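In the part that follows, the structures are each spelled out as structure tokens.
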Structure I
Amino acid sequence: MAENQLAVDRRHELAEFLRSRRARLQPEHVGLPNGTRRRTPGLRREEVAMLAGVSPEWYTWLEQGRDINVSTQVLESLAHALRLDANEREHLFLLASGQPPPIETYQSPTVSHVIKSFLDQQGTAPACALDVRSNVLAWNAAYGAVFGDYSKLPARERNLFWRIFTNPHSRVANEHWDELAMGFLAQFRARYGRYINDPWWAQQVADLSAASPEFRELWERHDVGNLSEGQKKIRHQIAGDLCFDTLWLQTIETDALQLLIHVPHDQETAHKIERLLSAG
């Protein structure tokens, strides 16, 4: 009974959302003649149905909150017809299907001045900003002191996932490399499912399979997961052992940008990083 009521509530919310988006559009906004006097503001149901390529009766049922199936193609057509922005499009998909919209293309997110300032203010906590492909886009001084100067690396070497499986130093430096690799791979596969139509992911899998026997073996396990918190112990060539609690943060503006923060697990680690920073 509870599930049925939840479904009813969701369809009601969808109907209200569609009516509100329809009411804010004027015919001239979508290239239609204004025509005769309108009793209510916005487009008529028939006009939205025509723009979306569906029947007026079907669209009316949708706005009435009836239990009908809506395909991804139709939802995309409705989003276009109602001139929805990215947030509204996602809201439409979640209400209508319980799933976020598919991601067809990749766009590298912008690291704002606020995020860069946030990274810099982490002090002795190495921190960086990554895109959904695990490319390191920005980092603070502590991150550079511990993991190296990323500004001197070619684009591919700035990919955290690529470095874990292809850089020999990664295996030597990370005491629990196997756990780290499995966690990152499970997260990579989960993201791959959302960007399945982006050819970059398939190419990355092919390249890693050719470069790393460990990757090939772990990839066949089909593990799926998401990283939030964890621990990491690193053997730094100058500072020695460094112990961190790792924290992943997701930005609200876009799910294509994450922050990875290494919080020193103890004062000894924090003091070692301070000395690294002082030494430049």
Structure II
Amino acid sequence: MSKNIAESSITEFNIENQFHILHIKNESDEIQHFTKEIDSTFIQLHFCLKGKSKFLFNNGKYALDVQEQHAVLLYNPQQKLPINLESYPNTTLFSLLISIEKFHSLFSKEANHIHFLSEENINRKYYKDDLIKPMVQIVLQQIIESHVHENIKNLYIKGKIYELLSLHFQKENASNAEFCPFLVDEQNVIKIRKAKDIIIARMAEPPSLQELANEVGLTLKKLKDGFKQIYGDTVYSFLFDYKMEHARRLLESNKHNVNEVGLKIGYSTSSHFIAAFKKKYGITPKKYISSLQNN
């Protein structure tokens, strides 16, 4: 189901029984409101890709802010948690609504790795606020900007949603960030996020790791360790994934040829860009464009 409210759009999509997604965009200059009844047996997972959202509970007596680039998981089997949302201007929110029964069937073998699925917690309310992982961000953009043929769109989105869930709940090899002494220092976290913004803004000519560390005011070790802890990847691996996803979107826009896209993301020769793109997606840029045109 899709509907527009002024300069906002709300899309609801049923993946299957007991499993739904919402895509809410507010491109207006005003706060927009959205409500939806949700059964107490449902888990809510909200990804704020841009802007800011606020969830109101208990007739507005309690408010929960969801900041940009944050994912919030909500579950309370003891009472209903209807969605009463304030979407701030220029905000994009993507939400998954899935019954605990359906969710548990997906992760039954991995339940011990997901805190609220453990035996002692399964009947308790649960709340968690995380930064959106880079790979999750990529999958979300792929879902939102998908250009697949209508005949296979449902299958494509369903597959991507399962990929998104597996990436979001993937257990990190690194120590739990909640107990990491490095991340206790909020200023360090701010510096790491600034480093991420710098390499994205200058992706065509990124600084060296030492230059980046100097620019944000961290030691090289703290930059490397902190970046891995927050974003789950090394600086340049994160940048590679970001550049390839950016290149994919540029190709889909049909406004640039392969050589121009390669130059925009920092490849001096088209052959190097083609090799990198194929390494990431298993297909050359030219064949990727052809596949879009065929669809």
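List of remarks:
- Computed 2.3 for distance in nm of label points 7 Å out along Cα→Cβ at positions 79 and 199 - originating structure among I, II: I
- In this comparison of I, II, the computed figure 3.7 for distance in nm of label points 7 Å out along Cα→Cβ at positions 103 and 247 is attributed to II.
- For FRET efficiency 1/(1 + (r/R0)^6) of positions 63 and 143 (r between Cβ atoms, R0 = 25 Å, to 0.05) computed as 0.00, the structure of I, II it came from: I
- Of the structures I, II, the one that 24.6, 79 was derived from, the read-out being Rg and Dmax of the Cα atoms in Å: I
- Source structure (of I, II) for helix-only ellipticity at 222 nm (-39500 (n - 2.57) for each DSSP H run of 4 or more, over all residues; to 500), computed value -15000: I
Throughout, read-outs are computed from the coordinates displayed, never taken from laboratory work. Note that the structure is predicted; figures quoted are calculated from it, not measured. Cβ atoms are built from the backbone, for glycine too; each structure is taken alone.
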